[in-house]
Structure 1
Amino acid sequence: MKINVIQSQENIGEQYIFEFVTSANDLDVIVDQYSIQGDITVKGYIVNTGNAFKVSGNIDLLKHFQCDRCLENFTHKQEFSFSEEYKRVDDIVLDSDEMIGFSGDYIDISDLVREAILLSQPLNNICSSECRGLCIKCGANLNEKDCGCDRHIMDPRLAALQKLFNKN
């Protein structure tokens, strides 16, 4: 995914729109916890700020996964944003970790997109914030129906106190 900077280097402050369609295989975004189905769409713009080239945009994809709570399979549309500044290394030495260097007439944003996708993934794959998961006693999916099991877990430090209440 290479963005041509020739036109934007002549016009400081103007936005130039770009759009790419790629796949998870092309970006090497293959992980065990989920899969990306279909195409990954990257839309954004590049602006010459005078000191650097600011690249911003959004990434749209369909993520297919198994919910960590209820074990059902789900597909969710996800959108991630990104923004990064690139500086031409031909002209100046990079003095900051906040900018990425490039040379020539193209900025390759493949690494930026890959990092945005991988870093934006949550630690747990949950189908919804209201997911109730599985019953710890019988294994029933609590999103479908309440199984009626007593799922109350007594703190073992209070077991002796519970025995006193049961005697009365």
Structure 2
Amino acid sequence: MSECRAPTLESGLTRLDEMLREYDCDSDNLVAILQRTQELFGYLPEEALTHIAAATGCPASAVFGVSTFYSQFRTTPVGKYLILLCKGTACYVSGVNPIESALQNYLGVPDGGTTEDGLFTLENVACIGCCCLAPAMMINGRTYGHLTPNYAVSVLKELRAREETP
């Protein structure tokens, strides 16, 4: 997810219609449509899922079912900064649990939570593919490795300070 804000629902649905035309409103492309919709909004709003169902002729229950079955899809908004904390084997044995605790304490949210100001979402993931950097996290596509609890929190403090600077 980029650092740009998602479109409004109204303008997003207009862009969603354009994208659906690329797929000929074909329900066989449902996963790809949902992936592109999530790229557009940052998550899958209920209104977009209903819109997709109507446009593709796919039952709404099927669209909602796919959106909740696959872990890649989010049905709630995420923060401006999506923190993916690696909980894979290499990160686990390298000590990711104290880092997770430090991040949760700093942010005041559990795994999957978003801060009240909407700035950060913390999400544990199975692996980010950076085992040589363990323990590691990824924030909006940028990887931070060889983490310690203090270093991980300092990264977030720096991002927060950037937001508060005019």
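Each reported figure results from applying straightforward, stated rules to the coordinates on display, with no laboratory input. Given the structure is predicted, the values throughout are model-derived calculations rather than measurements. Cβ atoms are built from the backbone, for glycine too; each structure is taken alone.
Starting from the value 4.6: which structure in 1, 2 was distance in nm of label points 7 Å out along Cα→Cβ at positions 35 and 51 calculated from? Answer for the origin of the read-out: 1. Ranked by mean count of other Cβ atoms within 10 Å over residues 11-18, structures 1, 2 are led by 2, which has the greatest value.
Once distance in nm of label points 7 Å out along Cα→Cβ at positions 67 and 131 is evaluated on every structure in 1, 2, the highest one turns out to be 2. Upon calculation of helix-only ellipticity at 222 nm (-39500 (n - 2.57) for each DSSP H run of 4 or more, over all residues; to 500) from the atomic coordinates, which of the structures 1, 2 produces -15000? Clearly, the read-out refers to 2. Using semi-axes √(5λ) of the Cα gyration tensor in Å as the calculated read-out, with 51, 19, 12 as its value, let me know the right label among 1, 2. The read-out comes from structure 1.
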